[in-house]
Each structure stands twice: as structure tokens, then as C-alpha cells.
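Dropping the structures in below, format is C-alpha cells.
Read-outs throughout are calculated quantities, based only on the coordinates presented, and are distinct from any laboratory measurement. These numbers come from a predicted model, not from an experiment. Cβ atoms are built from the backbone, for glycine too; each structure is taken alone.
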Structure 1
Amino acid sequence: MIDAAKLPDDPEASGRVLFALSLAAGALLRLVLLGQPDLSGPDEGVWALGARNLVEGGIPQFFGLSAEPLGDPSGVPVFFPVVLSLMVRVFGPVEWAIRLPSVVAGLVGAFVLERLVRRGYGQPAGHFAGAFAALLPPLVSSSRAATVETTLVALGLGGVIFGIRAFEEDRTAEAALSGYLFGCGFLAKGDAVFLFLGPLLAALLFRPRLFGLGKVVRSLVLLLGTFVLTGGSHLLLTALFRPEAVGRQLAIAFGDPGSGLEAAHGTAFGADLKTLVGALFLFLPLAGLGAAYLLRPLGENEVASGATDGPRRLDHGVLWGVYGVELLVLVAASGKLSLSSIPVLPAIAAFAGFGAAALVTPAGDGRRKAETTWTVVAGLVVLAAAGFFASLPDQPLFGGRRAPLVSGSALSGIAATAAFGALLAAGVGARRFGRRLSTGFIAALLVAAGIESAGFIRRELLTHRTFAREIADQISPAVAKRTPRELAFRSPETPALSFLLFRTGRAWNGDGTAATVAADFREGTVAFWAFRDGMPRGPEAPDAAARALLESRTREVTADVTARAGRPVGVRVFVAEPLTPAAAAPGP
């Protein structure tokens with residue numbers, strides 16, 4: 001048997017260094033070229049436009065936030081737009097400014113996860129979990145978007161850790177802080193906050209003896225009371241000052257699929273199994289080992305490195321078990337519901353941290369065999385899932401048969417990661433290399449996570465160019481005399497243009513006909529029309545007759561937009577009236 005205490009290097013120091021480096025690298029990945037991609041209309045647009053509504057509309061919009069410029073109440077949750085509105089007030093309606101709060105929230109979430117895991121299982125597990133949270137591709141990508149999920153994660157994890165401190169240390173003030181953070185999470189994304197409150201309450205309920213100790217009952221009542229008071233405050237104020245908006249706000253808060261505001265439950269980062277396997281295939285075998293690590297009894301090494309112990313300890317295994325089950329439930333339900341995986345993806349980072357801790361703190365002979373088996377089984381399951389998705393005839397994972405080198409490399413990477421992890425879990429090389437081999441393996445996985453995150457940003461995010469900014473700069477004089485509520489334009493990427501111009505627009509959808517364009521001419525409020533060149537009739541373009549009518553009755557400024565962009569934009573833009581030469585001149 002290998003005595004962990006006699007191994008030649010310190011897992012706490014190694015974990016600390018890796019966490020610090022990962023956090024710094026994660027910050028860099030989140031900040032570089034943050035403002036370059038155009039807004040993703042369906043995902044970022046509603047939150048960005050909500051921020052502008054608060055800036056321009058003030059208190060009336062606060063009590064009935066709209067999804068259109070100064071429009072009627074639509075039930076958009078108010079917390080995140082309030083945060084973004086502060087950025088708009090200071091820096092103006094620019095992309096990097098409204099994405100910066102998500103960057104901060106992502107880094108805060110990684111730090112809080114490190115503290116939370118460390119409190120339950122010691123420093124090595126916490127450091128590694130925080131490092132993975134800082135670098136895993138979906139978590140990095142979501143932190144570069146002006147969507148609410150990353151903020152929800154930071155608020156939810158903050159509520160959990162302060163709740164644990166309140167129950168384990170009899171700190172009633174921290175119970176109130178926990179309830180406040182959960183309440184803010186409810187204001188941010190409604191009932192999704194129960195993804196965090198539920199595991200905390202389960203961890204408490206599985207230790208019923210705690211209710212007879214100290215101020216646990218008082219802390220629980222204070223936590224729940226503060227949660228209800230904070231989470232219900234906006235609804236109460238709305239009922240008092242704008243009662244007609246209450247129904248829609250309730251529908252959004254409790255996830256009514258018929259409420260019509262899909263962006264309030266953003267799905268930019270899906271929870272389906274194919275998406276998760278494609279983004280996290282190298283790390284899932286280690287997460288499988290982490291599930292086995294949770295079954296270990298808490299040891300002296302963990303307690304000495306920061307884990308809580310004694311009669312007041314909550315059931316941290318139940319906490320993470322419930323959180324992991326929530327992830328599995330979201331994956332299972334993703335086929336019928338459009339759900340975001342971001343609120344539960346920290347579970348993958350936490351379980352990967354547990355798996356890494358298992359490698360640097362070897363178990364006894366009996367547990368070592370079980371953990372090795374868990375690693376092998378997890379690797380086989382991930383390999384089978386990846387192989388299945390890679391063999392699909394439509395949109396295969398890793399390119400499928402059309403990219404045999406890429407798909408073969410990915411499958412080989414899964415097998416190699418699982419095999420090497422299993423060997424380390426079995427203690428191979430521990431006597432000769434100590435923890436250095438395991439630490440090097442974990443460091444390599446973190447480097448791979450950073451490289452994959454950078455690749456995803458380069459491939460998927462930086463290439464997202466709709467040229468909404470260039471169109472808005474060119475067209476702003478044409479819409480200046482329109483009021484925000486008047487229909488001022490028809491185009492693809494309507495929410496992004498509405499945010500930049502603060503004017504109401506419509507996608508083409510079923511209105512892409514010559515009759516619609518002729519009606520726009522008669523009514524005289526539509527200032528410009530834009531559509532994707534070469535696209536068939538649909539949300540992004542009208543039919544051929546409508547295009548011909550625009551070509552004959554309006555002025556095309558596509559060349560001016562192209563000059564502003566410095567490259568072909570793939571969008572044709574028409575204005576209802578000529579622009580002055582000064583207004584139409586390309587920017588620098």
C-alpha cells in the first residue's frame with residue numbers, strides 16, 4: 001500500500017499553482033477580443049436591449065421590462081439587465097461593455113467553486129475543481145457572452161457556500177447573505193435558481209441531527225425568508241405600480257414554455273449529450289473517477305487541508321450528488337426542452353477536480369481497485385457515446401467519416417485519457433515518481449482545456465460577424481427621426497440592431513412579401529430594409545418579388561456598409577430616403 005503522506009511532493013502546493021495559472025489563463029481567454037464578435041441576436045440581444053430600455057425608459061421599464069425598445073411588458077427578468085444598464089450608462093452601447101459582467105461572473109464562479117469544493121474535500125480537490133472551471137470550453141465561452149447563465153452560476157454558488165458556512169459555523173448573518181444571493185438568482189432567471197438551492201437543502205436534510213444544534217433552524221428560516229423577500233421584491237413592486245405586467249413576469253419566472261420569450265431561458269450552450277461530449281470528451285473519464293472519489297470516507301489529509309469535519313458537517317456528498325443528478329436530468333430532458341447546460345456545468349468541473357484529487361491522494365488497496373474500475377467504465381461509456389455521435393449521417397461529431405483524422409484523434413484521446421487515468425488511479429508509477437506523474441497528467445488536461453477553449457473562441461465566436469455594428473453606423477441618420485416604438489426596419493439579427501439603434505425592428509419571417517414591403521412604403525415609418533444575400537425566403541430574407549420592389553423603389557447602401565466593414569458583408573441594405581454625403585461616408 002502507498003502512504004500518501006510519504007510521497008515526495010505537496011499536492012496542495014501543486015494545486016495552488018495550477019489554480020492560479022488556470023485562473024490567469026481563464027481571465028485572458030475571456031477578455032481577449034471580447035468586443036470583436038457581433039451580438040448574437042437570439043441569445044444576447046434581449047438582455048442587451050433590456051439594458052437600453054432601463055437606461056432610456058427608467059422606472060416604467062423597471063416595473064415592466066420589454067423585449068422591444070420602450071415596448072409593452074414582456075416579462076424579461078430584471079436583474080441582469082439592471083447590471084448591464086450600469087455598463088451602458090458608463091461606456092455606451094458597445095459589445096465589450098455588456099459582455100464584461102459575464103467575464104467577471106465567470107471568474108468569480110470559478111473562485112467560489114474552488115472554495116466550495118475545498119470546504120468539503122480539502123485543498124487539492126478545490127484547487128483542481130476551480131482550475132477546470134476556469135478553463136473548460138463551455139464555461140469560458142459562456143463567460144464571453146452577454147447572457148444571464150454565468151451570472152446565475154456565480155449567484156447560485158455564492159448562495160450555496162454562504163449557506164454551508166451558516167449551517168456549519170452558526171453564522172446567521174451569512175444565512176441572510178445566502179438567501180439574498182439566491183433571491184438575486186431568482187430575479188436573474190426565475191426558478192433556475194433551485195438548481196443551486198435544492199442541493200444545499202438536500203445536504204442539510206440528510207443531516208437531521210443538525211436541527212438540534214445551535215442556530216441551524218434560525219439560520220434556515222432566515223435563509224428562506226430572505227430568499228422569498230428578495231426574490232419576490234420585484235414582483236411585489238410590479239403588482240403595486242404596474243399590475244398589468246405581473247402575469248407575464250410570473251410566466252417567465254417559473255419557466256412557462258408558452259410565454260413566448262425564449263431568450264429569457266437562453267439556449268446558446270445546449271444541454272444535449274452530443275454537445276457535452278463534443279466539448280468535454282477529454283475530461284469526462286476524470287469526472288467519472290471523481291464520482292468514485294465522493295464515496296471515500298473523509299480522511300485526516302482532507303481535514304488538515306481545509307475540509308470541515310465534526311458533528312456540524314453537512315452531507316457534501318449529497319450536495320454534489322444532487323447537483324450531478326440535475327446535470328443528468330437536464331441532458332435527458334434536452335430532447336424535448338430547449339435548456340442551457342451552463343447552470344449545471346460546474347458539476348463537471350467539480351467532479352473533474354474530485355478525480356484529480358483522487359490521483360494525487362492515492363486510496364487504500366480496496367478503494368484503489370474500485371476507483372480504477374470507475375475510471376475504465378467512464379472512459380468506455382464516453383468512448384461509446386463519442387463513437388455513436390461520430391457515426392451519425394447528419395452533422396456527425398468531430399466531422400465523422402468526412403474527417404477521419406480529426407474524429408480518430410478525438411476517439412484516441414478519450415481512450416488514452418481514460419487508460420492513463422486508470423493506471424494512475426491504480427498507483428502505477430507512484431513509488432518512483434510520487435505525485436509528479438499525476439500532477440503532470442492533470443496539468444496536461446488543463447492545458448488541453450485552455451487550447452480547446454482558445455480554438456472554440458477562434459472558430460465559433462470570433463467568426464460570428466453579422467455586421468450589425470456597421471449597418472447601424474451607416475443607417476443611424478435614417479432612423480434618427482423615428483420614435484423607439486415605431487417600426488423602423490426589417491432585417492435579420494433584429495435584437496442586435498434594436499440594441500445599437502434603439503429602434504423597433506422585425507425579422508422577415510412570414511412578412512417577406514412584396515405586399516409587406518408595399519405596406520411599409522405606404523405607412524412611411526420603415527427607414528431601411530436589410531436581408532441576407534442569396535438566402536431563400538425566411539427569417540433572414542424576403543421573396544424575390546419583395547427584393548425587386550426594394551431595388552426599384554429604394555436606395556441601396558450595401559457598398560457603403562461594405563466599405564465600413566472593409567470586407568464583403570453578405571447583407572444587402574436599402575434605405576427609404578437618400579442619405580447626405582457626410583452621413584453616408586465610410587468610417588475610418
Structure 2
Amino acid sequence: PDLRPLVPLDGGRFATSDLNDLYRRVINRNNRLQKLISHRAPEVILRNEKRMLQEAVDALFDNGRRSKAIRGRGKRPLKSLSDMLKGKQGRFRQNLLGKRVDYSGRSVIVVGPELKLHQCGLPKLMALELFKPFIIHKLVEKGIAETVKRAKKIVERESPEVYEILEEIIRDHPVLLNRAPTLHRLGIQAFEPVLVEGKAIRIHPLVCAAFNADFDGDQMAVHVPLSFEAQLEARLLMLSSNNILKPSDGRPVAEPSQDIVLGCYFATKAPVNFDKATNLAHVTSAGEVETEIAVHRMNTHTPVLYWIAEGAGGHWEKTTAGRVLFNAIVPPELGYKNFDMKKKALSELVFESYRKAGLAATVQFLDRLKEFGFFNATRGGVSIGIEDLQIPAAKKELLQEAEERVERFQRAYQTGNITNGERYNKVIDTWTHANSDVAEAMVRAMRESKEGFNPVYMMFDSGSRGSRDQIRQLAGMRGLMAKPQKKLTGGIGEIIESPIKSNFREGLSVLEYFISTHGARKGLADTALKTADAGYLTRRLVDVAQDVTIAEEDCGTIQGLEISALKEGEDVIEPL
């Protein structure tokens with residue numbers, strides 16, 4: 001009876017468990033069958049009644065397995081015994097494998113650019129609740145409160161000594177932060193809490209990649225490790241500054257992204273006339289450069305000659321003021337880096353720093369990189385205006401050429417020189433080439449505009465945001481769109497022949513817009529379905545491999561057998 005409770009609703013009615021309905025059907029049919037047997041009913045009626053009883057029992061055990069699901073009020077299938085056990089909401093996963101934890105809380109996350117890599121901002125109200133037992137213990141220990149009851153009252157009043165004690169407690173007490181879905185071990189990490197005002201948890205921008213977090217309203221959970229051993233383990237193994245490499249391939253997971261990349265790129269970018277610049281200022285330190293910039297005798301992009309000391313001697317190297325400043329934060333073991341800092345270069349730099357300078361130096365370097373990046377991105381003031389999307393002058397001619405070629409193929413098909421399939425392939429090919437030519441022309445135009453400092457170009461060249469394809473749609477042409485339908489033949493009907501010749505800056509025609517919506521919806525539908533499949537696959541893989549322990553080192557062989565589905569012509573006989 002505890003598993004099928006009676007819940008009183010407002011208005012004097014009761015809500016009952018679905019099992020009651022299913023049991024009732026079994027009992028009713030059973031009683032009716034008994035009555036019919038005692039009345040010596042004909043065989044036909046008995047047979048029918050037995051069948052109905054069997055169906056009722058089946059429905060009780062697993063509704064909807066054998067026949068159509070039995071539905072209750074409101075056309076909802078009733079929840080049977082096996083439904084109670086299976087699935088994410090079933091008894092096993094909801095109550096036995098998943099539990100609620102004391103000393104935990106959750107809140108919305110916001111960015112904390114002032115934090116160090118191993119810190120997180122914890123709201124005061126939350127910390128007070130999470131560390132309550134510790135605070136009460138300290139209050140009693142210090143004799144501020146005589147009894148636990150008094151101590152609780154003091155905590156609830158939030159008197160000033162409570163916050164002093166709280167500061168003392170969290171000084172050496174790491175907390176765990178977790179963001180669902182936890183897809184790898186870096187989805188839960190330890191941080192040293194820093195008390196902050198407000199109600200949002202603050203997290204360091206560089207750990208977002210590991211959690212796959214962003215600040216559009218994501219929430220994270222906080223847990224408090226209670227025992228001394230748990231705290232030690234959190235500090236030694238789970239602290240975010242000890243986990244800067246991916247477990248999958250050993251590359252850095254805490255690597256600069258977005259604003260930080262843009263700031264570093266902007267600061268280290270050389271002006272167009274860099275190679276031709278003559279009679280340059282000689283500088284020997286980053287301090288000199290800062291002074292010159294402060295008194296407006298230089299800016300970040302001014303070419304300078306910088307003295308690079310090597311052992312007893314050294315040499316003058318042509319570089320820019322911004323690069324001198326950037327190299328001031330790079331660990332000295334790595335040498336002087338004299339090039340534009342794009343995303344890939346920064347990632348390599350972090351990895352190189354880890355290999356040559358060690359973990360502690362790399363963590364410091366990452367924090368300095370964050371400061372430097374944010375500072376210069378703000379100073380640079382890079383933003384997008386509609387004028388920055390430069391439509392290439394050659395676009396009109398390229399499209400005209402493509403149209404003439406397509407027209408030729410149409411004529412050849414009509415006179416019977418080529419088949420419809422050939423015509424279709426040639427048309428698609430023509431438009432694909434035209435599309436990439438327009439994109440080429442567009443990138444060339446952008447690279448030269450504003451002396452190489454076109455904001456849109458900087459964003460995608462540095463790798464901080466946007467890709468060539470996205471910018472092509474904004475300023476080139478949107479190109480060919482897919483027709484999302486599964487044809488049995490699989491051949492024609494995948495790509496719509498007429499491309500979208502406009503871009504978003506010019507605006508789309510009604511027909512072009514309509515063609516676009518087709519592909520966009522498919523994309524959204526696919527994304528939603530993919531996530532569920534991937535999650536289920538992960539569960540099955542974990543279930544299969546949970547007993548396997550790896551005992552020997554990876555020997556690094558690349559020999560093996562490549563297996564694919566067994567095909568005869570195009571038909572798959574034996575799938576993988």
C-alpha cells in the first residue's frame with residue numbers, strides 16, 4: 001500500500017495510483033469468471049472471459065506490451081508495475097541510483113572575471129546555509145552561544161560575528177561545483193569559495209569549457225565535502241587548477257576563448273605597413289612601452305625594436321608594442337613570441353607552457369592571459385556595424401558567370417546531350433564553386449578594409465567568434481540549401497537546385513526565405529533527436545565496460561583492421 005498511496009486533493013476528492021485501476025480490473029474479471037464457472041456457462045463465454053482476465057493481468061505487469069495500452073481518465077496510458085521500475089523516472093534510476101544530498105544548493109551562474117582559476121564566487125546567503133553546522137560548532141566552541149539552540153538563533157539573525165566565523169571556515173574548505181549533464185569527469189570540480197553579494201554563483205571564465213557552461217541562464221549545483229578526507233581529496237585531486245588538461249587527449253581544456261582571444265589578437269596584431277616601417281623606437285622592457293603608451297607617444301600597434309637578451313649578448317628584433325606587452329606575461333622558458341596570437345597559437349602556447357614551465361606557472365599564465373585579454377578587448381572596443389560586412393565587388397560577375405553556365409547545362413539537357421542526373425550534378429557543382437569564389441573575394445575584401453582592422457575579419461581570423469561560413473552568409477551569398485527528405489532512391493532531391501544568391505546584409509527575397517526555413521527546421525529537429533540518442537548510447541557503453549580495468553600502458557600502435565559494413569554494390573548486406 002505504501003507504493004500506491006491515496007493522496008487527498010483539495011475539494012474532498014482523492015487521487016489514487018494507476019495500479020488500483022489495474023488491480024480492480026483483474027479482481028472484477030476474476031470474480032466474473034468465478035461466477036460464470038459456478039453457473040456452468042458455455043465454453044465460448046468462458047474462453048472469452050479467460051482471455052480478458054489474462055489481458056488484465058498482462059496490463060497490470062506491463063501495460064501496452066501485448067495489446068493496446070489500457071487508458072484511464074484523460075486518455076493517458078495507465079502506469080503499470082514495470083513502468084514504475086523502468087526509465088529515468090523509474091524506481092531504479094530515480095530513487096536507488098539517484099539520491100538527494102544534504103549540504104548542497106544550486107543557483108544561476110554569472111562570469112567572475114576577477115577570480116583566480118581555483119576560486120569561485122559563493123553567494124553569502126548560500127554559504128551561510130551550506131556551512132551552518134560548522135558555524136554552529138564554532139559559535140559553541142568560542143563560547144559566543146551556550147547551547148546549539150542559541151547558536152541556531154544567532155545564525156538565523158545573521159549577526160556580524162557569524163560572517164566573521166564564516167570567512168574563517170571557508171578559508172580552507174573547498175566546495176564542489178557541478179553542472180548537469182556531467183558527461184566527463186571535468187563536469188564536477190573543486191574550488192575555493194569567495195563570498196560574494198547577490199544570489200548568483202560566480203565562475204572563472206576559463207573553466208566554462210570543461211563544464212560546457214555559458215551565461216545565458218545556466219545553473220550549477222554546489223556540494224560541501226564534509227569529512228577531512230573528502231576535503232583533502234577535493235583539494236588535491238579535484239581542484240580546478242589541477243585539472244587543466246582534457247582526460248580524453250591530454251590537450252589543455254582551460255584554454256583562452258572568445259573575448260580573451262580577441263583581446264590578445266588585437267594587442268599583438270601587426271599593422272599593414274609593418275614590414276616597410278623604418279626609424280623605429282628602441283625599447284628594452286615592457287615597462288618602457290607602458291609608459292610610452294600612457295603618454296600617447298605610441299599605441300599598441302606601433303612597430304618598435306625590442307632588445308632580446310641571449311646569454312651574454314643579444315639582438316634587436318622588429319616587433320610591435322603590443323607584442324612586447326604580451327610577452328611580459330609569457331613564462332620566460334618559452335622565449336619571445338613575435339607573431340599574431342590567434343586561438344590556435346594561444347592553445348599551443350598554453351600546452352607548451354605546461355610542458356616546459358610546469359603546472360603552477362601555467363595556471364598563473366592562464367590567469368594573466370585572462371586579464372590581458374579582457375583588458376585589451378575592452379581597450380580595443382571591437383564591435384560590429386553593418387558597414388563592416390563588406391560585400392565583394394566581384395560578386396555580381398561571379399554570379400552572372402555561374403548563371404550562364406547553368407543555362408548551358410539546361411540547354412544541353414533539353415537537346416538530349418546529357419541526362420537529368422548529369423545536369424543536376426553539374427548545376428550543383430557550378431553553384432558550389434561560385435559560392436566559394438564569392439567567399440574568397442569577400443575574405444580578400446575584408447582583409448584589406450580598415451587597414452586589416454575590420455572587426456568582423458578580426459573576429460573570425462583570430463578564431464574568437466564566427467566562422468568563414470557564417471560571414472559568407474552575412475556578406476557573401478547564402479548558397480545552396482538542403483531539402484530534408486529521405487527519398488528511397490537517396491539520389492536526387494537532397495539539395496535544392498536554385499541557390500540563395502542574397503546575403504543577410506542585402507536581405508532575402510520571399511522565395512529565398514522560404515527555401516531557407518526548410519533547412520533550418522531540419523537542423524533544429526536533428527539536434528533535439530541527436531542528444532537523446534547520444535545519451536542512451538553513453539549509458540549502454542558504460543554498462544558494458546564498467547568491469548574493465550586498464551592495467552597496462554598504451555603501446556601506441558597504429559596497426560589494426562579497418563572494418564566497415566559488408567556491401568554488395570550499394571546495398572548493405574551486413575551492417576556493423
Check the numbers for distance in nm of label points 7 Å out along Cα→Cβ at positions 68 and 404 across 1, 2 and tell me which is largest. 2
Given a computed value of -19500 for helix-only ellipticity at 222 nm (-39500 (n - 2.57) for each DSSP H run of 4 or more, over all residues; to 500), which structure among 1, 2 does it belong to? 1
Which entry (1, 2) yields the derived value 57, 37, 16 for Cα extents along the principal axes in Å, for residues 308-411 alone: 1
Quick check on the output: 69, 42, 30 is Cα extents along the principal axes in Å, for residues 156-291 alone, derived from one of 1, 2. Which one produced it? 2
Winner on mean count of other Cβ atoms within 10 Å over residues 28-35 once structures 1, 2 are ranked, highest first: 1
The value 31.3 for Kirkwood radius over Cα pairs in Å, derived from one of 1, 2, belongs to structure 2
Computed 15.6 for mean count of other Cβ atoms within 10 Å over residues 20-27 - originating structure among 1, 2: 2
For 9 (relative contact order in percent (Cα under 8 Å, 6 or more apart), calculated) the corresponding structure among 1, 2: 2
